[in-house]
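Take a look at the structures listed below.
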Structure I
Amino acid sequence: MPKQLKIYTIKNKEEEEILRKRSSPVKEKQFKDPKFGIFLDDLLYTALHSEDQVDVPAGGIAAPQVGENIRVFYTLNYDTDKWQLFINPKVTPIGFSKASIIEGCLSVPNIEGEVLRYRKVKIKYQDRNGEWKTTKLEDINAIAVQHELDHLEGVLFIDKMIE
């Protein structure tokens, strides 16, 4: 049975240090480790139940937000209403078109701000079995992926807010 993990926030300086650290790639051997599969299930469960901790529904969650500096995140696909897992993602913009949107974050409570992001992206990533996949996303789904990817780089949306 999956369990809820603690969501780290910038309110705690030690937790913020972890949130601002660049994450390491998931290694091939980790894909076969049952503990990794349990962590992936717990991470999704934490996103699905984020309102229990921070009173906000999640649109995505990255491993650093629960204290694990590994290159893993989930986003909610707003077209399908299904959660998608991305491991070791590599994101490439498609074109130059950008959109600004008001963002918030589970790890940055009670703050929202406008951020400029690419409207279309291509993402290459591994699934939970380590298989490489590629997909294209646009609009809110592309923006969500870029927000979560920033977490893996130790960057928070407040660092990119438009003044």
Structure II
Amino acid sequence: MMILIIGGSKCGKSSLAERILEGFSGDKYYIATMQPYGEDAREAIARHRKMREGRGFETIERYTDIGGLVLPDGCGVLLECMGNLCANEMFRPEGICDPAETIVRDMRSLSARTALLVIVTNQVGSDGISYAPETMEYIRILGTVNARLAAAADCAVECVCGIPVILKGHLPC
């Protein structure tokens, strides 16, 4: 089962994703995609690790090439977050031909190997502001990824003020 959770900043996406996986009885993996650039990022990573303590997750720091991960079949996975992964894939030093296609292919591959895949992503592009060209391209690509993953997901949820609003399917909890 693939579940996509989308929303704005600090809306409860991560808490919902972790609650969904609390009831999962198999091996649970937390794929963290935030690269530790700078002290703020390192502090956020440390804070997130502390918040997950005792919840049964094995954390994997993986910034690109999610499809290449080797995980046990039938495990549960929480990927946090698609926004970071998208930027990482877009700005790889060696470049990438089509970041959206690569990401969606990798998520489908990961979903086929897991019993439960919960993807946390950011709502972007709804503020109507025009940004620098690189930022507009990021917004376009992440919007494409979000739309394609929502279409492929068994369940799509938007978090609004801490309230999960089901857009498609149903939550397992």
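Laboratory data are not the source of any read-out in this text; all were calculated from the coordinates shown. Since this is a predicted model, take the numbers as computed values, not measurements. Cβ atoms are built from the backbone, for glycine too; each structure is taken alone.
If distance in nm of label points 7 Å out along Cα→Cβ at positions 31 and 143 is calculated from each of I, II, which structure is the one that comes out at 2.5?
Numbers: I: 3.3; II: 2.5.
Structure of origin is II.
For helix-only ellipticity at 222 nm (-39500 (n - 2.57) for each DSSP H run of 4 or more, over all residues; to 500), the calculated result is -7500, so let me know which of I, II that is. Provide the component values of the computation, followed by the final result.
Numbers: I: -7500; II: -13000.
Label of the source structure: I.
Taking distance in nm of label points 7 Å out along Cα→Cβ at positions 79 and 95 for each of I, II, which is largest?
Details: I: 1.4; II: 2.4.
Ranking I, II on distance in nm of label points 7 Å out along Cα→Cβ at positions 79 and 95, first place is II.
Given that relative contact order in percent (Cα under 8 Å, 6 or more apart), derived from a single structure, equals 25, which label among I, II identifies that structure?
Numbers: I: 25; II: 36.
Going through each structure in turn, the value belongs to I.
Tell me which structure, out of I, II, gives 56 once percent of Cα pairs over 17 Å apart, for residues 55-126 alone is calculated. Each step should come with its number before you reach the end.
On the way: I: 56; II: 43.
Among I, II, the structure yielding 56 for percent of Cα pairs over 17 Å apart, for residues 55-126 alone is I.
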